[in-house]
Structure 1
Amino acid sequence: MAEPVDMIMPMLRDMRADILARLDQHSTRFDLVDRRLTKIEGHIESFRHALTADTLMSKLVTGEFEALEAKVRELEQHK
C-alpha cells in the first residue's frame, strides 16, 4: 500500500490546479464586470451632461422670455 505522503501530495497538487483554474475564471468574469461598469458609468456621465445642458437651455429660454416680457411692459408704459 502507498504511503500517505505519496497519496496526499498528488491530491494537493490537483487541488492547487483546480483552485488556480477557478481563480482564472473569476478573474475573467471580474474583467467583464469591470468593463460593463465602466460602460455604464460612461452612460451615466453622458446622461448627467445632457441634463445639465437641458437645464441651462431651459434657463436661457426662460431668461429670454422674462427679458421680452420686461421690454413689453416697458413699451406698454410709454404709450
Structure 2
Amino acid sequence: MSSVNVRISAASYQILKSLSKGNGQSMQSVIDQAIEEMRRRKLLEEANAAFSALKTDEIAWQEEVEEREMWENTLLDGVEKE
C-alpha cells in the first residue's frame, strides 16, 4: 500500500484523533470508513434521484412496472404457494 499525504484542517484532525481514540481504531481506518460511508450515501442519493426522475416520466414508469410484473411472474414460475 502506498502512502499519500492529505491536508486537513486542525479542527478535523482533532475530531479524527478523538474518533480514532474513542473507537480504538487507527486514524487511517476511521478515514477509510468515512470515505466508504460517503461513497455509499452518494450512490443511494443518485439511485433515489434516478428513481424519482423515472417516476415522473409516465411512459417510462409504466414500462418499469410492466417489467417488474414480468420478472415477478418469471421468478415465481413453478413455485407453489404454501
Structure 3
Amino acid sequence: MPTKQKDFTLPFPLKGVNRNIAIGTQPSLTSVDMLNVRPLDVLENRIRGGQRPGLKKQFSDCIGDSKPVVIIDQVTVVEVS
C-alpha cells in the first residue's frame, strides 16, 4: 500500500546560523549550517534568500578587449549557400 504524502512548509532561516543548540531543538527560523547565503535579496530588496556576493574576482583574464563581460549566451550559426 502506498504511503500518503504530506505537504509541509520549510521556512527560510531568516535568523541565520545557530550552532549553540542541538539540531533537534533549533530555534525557529535558524539553521545549523548555511553557506554564502543572506536573507535579503539585494537585487529586488525582498526578504526571500539571496546569494552572498563574492569577495574577489574569480578570474583575472579578459575576454576579447578590455570591456567587461555583461552576458554570456549560446549562439547557433547556420551557413546558407
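A short reminder: the numbers here are calculations on the coordinates, not readings from a lab. What you see is a predicted model; the values in this text were computed from it and never measured. Cβ atoms are built from the backbone, for glycine too; each structure is taken alone.
Suppose you compute distance in nm of label points 7 Å out along Cα→Cβ at positions 11 and 27 for every structure in 1, 2, 3: which one lands on 1.3? Source structure: 3.
Match the computed value 34.0, 118 of Rg and Dmax of the Cα atoms in Å to one of the structures 1, 2, 3, and report its label. Derived from the structure labelled 1.
One of 1, 2, 3 was used to compute distance in nm of label points 7 Å out along Cα→Cβ at positions 19 and 67, and the result was 3.7. Which label is that? Going through each structure in turn, the value belongs to 2.
Out of 1, 2, 3, which one gives -26500 for helix-only ellipticity at 222 nm (-39500 (n - 2.57) for each DSSP H run of 4 or more, over all residues; to 500) as computed from the coordinates? This figure was derived from 2.
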